[in-house]
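Every number here is computed from the coordinates shown, using simple stated rules; none is lab data. Computed from a predicted model, the values in this text were never measured in an experiment. Cβ atoms are built from the backbone, for glycine too; each structure is taken alone.
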Structure I
Amino acid sequence: MTLEIGKEPLDLESVDTAEVAFDEFCGALDARNMKGLWTRPELPHEPIARTLPYHWSWETVAPLVKRAGRVLDLDGDVGQRRALQFCNPGLQAGTTEALFGAFQYLEAGETAPAHRHTPAAIRFVLAGSSMFTTVNGDACEMRPGDLVLTPAWTWHDHTNYGDQSVIWLDVIDVPLVATLESVFFEDHPRGMQEVLGHNISERRFAAPGLHDTAPHPGDSGTAASPLLRYPYEQADRMLDALHETHGGPSVTFEYRNPVTGGPAVPTVTCEMIRVHPEGPTTPWRRAGGQIYSVLRGRGRSIIGGTEFHWGPGDVFVVPSWVAVEHEAAEEADIFIGSSRATLEALHLYREEQLTAQQEVVGQFQPLSRNTDA
């Protein structure tokens, strides 16, 4: 069947229009919810980030996290999760333009019920053990330095079966998915999902280049990695090997999908950098905001000429296309979550290595969040 488009073509010549001055013309556009392109600012030659370089210290945040365990009941009205979000003062919402970072906290013996949502999330463990996150039936153990994935639209719940509290960093692409007006959410009908096994995905990918070809009911059915847990002990060995091979003040690796070779999460690039006390790293600027979470070690970063000092548990942000370099006072491991994967998929990603170290023009000072941004 052929769809017949109108027999008569559109006739612009027959359209009636009144002779009006330019200001009246613009008013007529505005009355019809239209704007002339000439009223918009010209496109910038490079990104102008609204995201601000920012830093949250463990010393100031940890007491709030611990207090949250006393005042926020997971069985009450806190939305099933005791998560404290890092709100960038330059943004109305988000830690960066595309990602939210948060500290999530579970007391000893607590559980957080199962749900699923279209935003994808990662969990990077900072303190505590005897904890697992169940993802589509696979109970993934969580220990300090481990990375655990909860891909988009996968059932996930959290269980602390030990006698110590646990804290981890969440990075979730809610600002991105919300901008695309594609947020969906669903609670699990039974509260907690059935556990099919523990660390199943790790057994399916037991060695580099080897993986189980049989389908698994827990597979997300997306481009996300079917390997859900990346243990820190493997990351530690990788960073040692990279430094032995390359030397220098820092080495970095990316957590990747073992099947496709792509990013572990299609919208979030996950990396770890080890900074050695061997002088400053080479300055780079990269498209897309980056969230840094310090696992161990101390040092400083120069972000757009501003000096930030950091230590274990600290979180800081590098905005899109703002130069950053690091210098360690002692060996440091830092997790990085960024929107690079999204930008690469859209062929928008760029990076640039600078030829000289940055001049320090100021020290970081905390700001109040601008709700009118």
Structure II
Amino acid sequence: MSNRGEFGDIDSGIIELAGEARSWLFGAANFWTEVGRSHGMFAEKLSYTGSVESCNRRTFVQGRHIYSVCMAGRLGWEGPWRSLVEETLDILLRRARRSNGLFVHSLTCDGQIADPRVDLYDQAFMLFMLAHAADVLQRNELIDIAADLTDTLQREWQLPEGGFFEGEITPAGIRLQNPHMHLLEAFIALHNVSGRERFLALAEDIVGLCENFFVDQKSGGLLEYFDRSLCPVDGDKGSIVEPGHCFEWAWLLEKARFSSDSLHTADMLTHFGRTWGIDRSRNVAVNEVYTDGKIRNATARLWPQTERMKVALVRYLRKSDPVEAEEVKLSYLGLRQYLNKSDGIFTWRDKLDPEGNWVKEPAPGSSLYHIVCAYNELIIAANAGFVDKHL
């Protein structure tokens, strides 16, 4: 059995997995909106068995939860997603901003400022959150708030070398690709929702940073750490590649399709990540390698598994290639092994060590965004490739 849509016949195995993913996603939405939610905010983390872990709430995690609940509602979850989103959004807008509009790093469990520092990574997820909330809530003023925050970033943090200042948490003198990747994700979402050309122009600028500075042209890997002039930092740190970020950038470039050059870069990043970053014996993407392919950190966190699946899905829709279909299924199984198999407990393990043992620690709420994003891509593919405009 297959579905036929814009992209032709869809592999029946992908359709079956999408049904399983949708069921899990709705169960997780019920679970994470009930367990650990207090003072209008979502849980920062839960124990593997589902008990509450008391701690501060990082703003980017709350933003990720808002995105996840928005997507669950968009996909048909019948829980109170609208009121949940509005309540948490209101807290962030009222309590988590400095006078210039920048969002602080974290709040206490009762909504007071815990860590007042500001960070580019956090601002990226606030922009991403505002785009999705504006869309599902039909609140155009949230796009204006995002535009004001973008104004502040451009006025106070934009750098002549390209990109933006990383903020008050990253060590001085270090530039990072990662927050810029999430700014790209946010600007694409803001453009898709609002149609405002400034967001598209900013997205294109960041793609240029990736192609001209972040990608190591010799190996095809994505570098992580740079000096102020965007040259790789000295020593081993300057040749670190995270396969998960190779896949994540490739997915963004595939989705946005800025140019043929972007697709070429996506192919290059995917090739590097699959060649050097997959441990086939454990069926996982590992944390870190070097540009020469040597393993630096063979532990495998949950989130790279979602990025591996996302890029396989968009490549499958683009190429209609059975090899990509098989990679979708393999990556799905790789991710599924992290999820708690107990009935009614929608938590996960975050780290699989090199020997195949799980690191026993709480389930980070930040991971739900990654899982939801991957499962959304899977559901899009199963619905005969009808493309969702939202990243």
When relative contact order in percent (Cα under 8 Å, 6 or more apart) is computed for each of I, II, the largest belongs to: II
Value 10.2, 28, calculated as Rg and Dmax of the Cα atoms in Å, for residues 116-155 alone, assigned to which of I, II: I
Origin of the value 3.9, where distance in nm of label points 7 Å out along Cα→Cβ at positions 204 and 316 was derived from one of I, II: I
Distance in nm of label points 7 Å out along Cα→Cβ at positions 132 and 244 derived as 3.2 - corresponding label from I, II: I
Which of I, II leads on mean projected area of the Cα convex hull in nm², for residues 148-195 alone, largest value: I
Top of I, II by mean count of other Cβ atoms within 10 Å over residues 36-43, largest first: II
Read-out mean count of other Cβ atoms within 10 Å over residues 236-243, computed value 14.6, structure in I, II: I
For -17000 (helix-only ellipticity at 222 nm (-39500 (n - 2.57) for each DSSP H run of 4 or more, over all residues; to 500), calculated) the corresponding structure among I, II: II
Entry that produces 18, 44, 33, 6, 0 once P(r) over Cα pairs in 10 Å bins from 0, in percent, for residues 44-123 alone is calculated, selected from I, II: II
Computed 1.15 for Cα Rg over 2.2 N^0.38 Å - originating structure among I, II: I
